[in-house]
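Just so it is clear, none of the values below were taken in a lab; they were calculated from the coordinates. Bear in mind the structure is a predicted one, so any value in this text is a computation, not a measurement. Cβ atoms are built from the backbone, for glycine too; each structure is taken alone.
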Structure 1
Amino acid sequence: MTIDRAAVASLVARPALQRLLAVLDGGGETTWIVGGAVRDVLIGRPVSDVDCATTATPEETMRRAAEAGFRVVPTGIDHGTVTVIVEGTPFEVTSLREDVETDGRRAKVAFGRDFAADARRRDFTMNALYADRTGQVHDFVGGLADLAARHVRFIGDPGQRIAEDYLRILRFFRFHAAYGSGDIDAAGFTAAVRARAGLDLLSHERLRTEIAKLLGAARALETCRIMIDAGLLQRTFAGVTHDMRLARLIAWEAACGRRPDPVLRLAALGTDIPEDAARLRDRLRLSNVETRRIHAFAALVERLNGSAGPWSLRDLRALALSFAPEIVAAAFAAAAPLADIDARGRDFLAAVARGEAIAPVFPLSGEEVVAAGVPKGPRVGAVLAAARERWLDEDCPADAAALKRILQQAVAAGRAG
């Protein structure tokens, strides 16, 4: 590919990075930028984190950084990685290394001074690109050609790369979804399927990170379908997958100009019933907030599956009282045909998608019911529920006179009952 040297030069010229390289690159040691920063700047993507590879040992890196007044954190020193913070910007600096022993989850490494050997131990060719202080790009494994072709390819033997770390199965598909164009690499796909049992050895946290990144990628749907056909997503989720719901949700996001929401995409893809949220929580170590969103989405989808419609604006407002409006809109987008929603309801969902619709807030309270003469106890809740239904029937009025009348009618009906 044609290297955009100006872009690489602009990356290298970042002041904090220049200060770091001035300290680490020289005096018998060589330090280059490596990996994602080089890959992304070459294809015009924004670069946030910058990692470096160095011939220096971790101890030498820390010594030089400390003498320069930089803050140093030994974040992964057993594997040769320290984080150096320059002008508030963190840089991961890793000593050149080779894997001595691996078990598919962790590796013992030996430090070295050979950049080509360091490149050969990395995962994908496009991730093994280096840039030196002058902006020159160094490619030892054909990464430039693969990056130009948007072809995600393992370095060397795919089976061996995967056996070194089974997380590379998910990373392979995630990178294909984020960077790939055209067909998935056949050799990598075959090796990933053969090694699928290794997914069971991975920590839940590592699974969660890769799945979230995969679901937020540009080609998430296509890649998920490849994984479903191979049985890999079912194994990762330990349960069901629904690619059509995911397809409808992604189409809705695109039509509304919404950013990808990996949590809602996970809900659309990996749930049948609300109880599936607990399975995904345990399998992927989801947070309580994420689990509640997935549970709400699945509960709504289950309700939709049990109803033939049509759904009115009133129905949608009633649901929005219990669930966040975006959850309601996403669930309907994934599981309900538009023909089952009336015109005002479709307008409401569209407004939610644009961030313009606010969930209706029922303005009456139990205290007001008691003040209207209803004794404290179960009847208060019953009257309040009846008042809410009347309020919804009347298009959610907010004026005091209407609310007073609705409350009085609900109290009177409760006495009559």
Structure 2
Amino acid sequence: MSDQGTTLDRDSGGPLSGIVVADFSRVLAGPYCTMLLADLGATVIKVEGPTGDDTRQWKPPQRDGESTYYLGVNRGKHGLQLDMKNPDDLQTAYRLIDTADVFIENYKPGGLEKFGLDEASVAQRWPRLVHASITGFGTQGGASLPGYDLLAQAVSGMMDLTGSADGPPQRMGVALFDVVTGLHAAVGILAALRERETSGQGQHLSLDLLSSALSGLANQTSGYVGAGNVPHRMGNEHPSLFPYGPFDTNDGQLVICVGNDAQFRVLAGELGRPELAEDPKFSTMPERNRHRSELRGIIEDVLRGRGSDAWFRQLREAGLPCSPILDVAGGVDFAHELGLEPVVYAGSDDDAVPGIKNPIGFSRTQVSYSKRPPGVDQDREAILDWLAQRADHGTGSPFEQTTAE
């Protein structure tokens, strides 16, 4: 796509430079996906309805009056507010999609049909467009279910798996399946763009929280569909590995992860109990799992002789996977200590917003954090001017051709 001289068209230097994304999504799954695409250089136009993205009101916490929930998943985007019940705004939506490579939305199933933006209408009007739809539970039996992450945690089995063995089910501390769905959406969009290079055709992508949740449960759902095993809450225990989890020391807990017999031999030696690795009850993973209660008692008897930090340093130097249990602040600080530089600033120096960096590192192209999350309708004039310029230069409607009647 050619440079028409506006900030929206400038070469970002990222691997997705030149890709235009019309982002009609809200809350977390869609915005997380499109933030990743913006980080990688795509031009993302965030379209909000008359009341704005719900997450703008999700406070606390807040930074200078703005919700950090909203700020955390919307950097790099250009903001435009549209009321699609207004004919002029609906035409603006069409003009935006005219110039886009990707159209992403998370409306309720059927919610866009009255605007001519349902799957069939989009495919006919914009046959080269990649159209991604995110729902909570699909478009058939679950079409009427609201797409909240907590509901997906509840019905997928995640809550039943989370918490103490003798306690009630627990939600996770983050809307994980929204994030997983956003990641799946980004992968699907990139795949569809790649396929379009050879076929010349766009396509519709459908994603839902429950399918992403069942996929994300990985070994737990695999154990059920492959072996009929219905897992149960085990607190911090792992169903297939031991020692694997937090263990008591004399001033707290230390997480130790033993994934094979060789690592267990190292642990036994560091604990001053090398004979444990030769004991038939503990020498193999299946036997350690069978005798985990006895082995836990032996390990914690030794660990209680010193503090967590001392054990962490010793076991880490021995090459054993282990870690202290930190709060979120400690986690960010630990990443700093490791040289991972987890915090980035989006925007110019005078209004930059801190956030967590995109975790993908490229050796040649770059990740961009040049634009802070937009305010409501912040970039209207620039976007409308950009759309007009693209139309004047013949690039405004690259996908207008429809199939023959």
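Given a computed value of 0.80 for FRET efficiency 1/(1 + (r/R0)^6) of positions 43 and 243 (r between Cβ atoms, R0 = 35 Å, to 0.05), which structure among 1, 2 does it belong to? Corresponding structure: 1.
In this comparison of 1, 2, the computed figure 7.1 for distance in nm of label points 7 Å out along Cα→Cβ at positions 91 and 307 is attributed to 2. Work out which structure the value 79, 49, 42 belongs to, where Cα extents along the principal axes in Å was derived from one of 1, 2. Answer for the origin of the read-out: 2.
Computing relative contact order in percent (Cα under 8 Å, 6 or more apart) across structures 1, 2 gives 20 for structure 2. Of the structures labelled 1, 2, one was used to calculate helix-only ellipticity at 222 nm (-39500 (n - 2.57) for each DSSP H run of 4 or more, over all residues; to 500), giving -10500. Name it. Computing helix-only ellipticity at 222 nm (-39500 (n - 2.57) for each DSSP H run of 4 or more, over all residues; to 500) on every structure in 1, 2 gives -10500 only for 2.
The maximum of FRET efficiency 1/(1 + (r/R0)^6) of positions 19 and 379 (r between Cβ atoms, R0 = 35 Å, to 0.05) over structures 1, 2, that is, the highest value, falls on 2.
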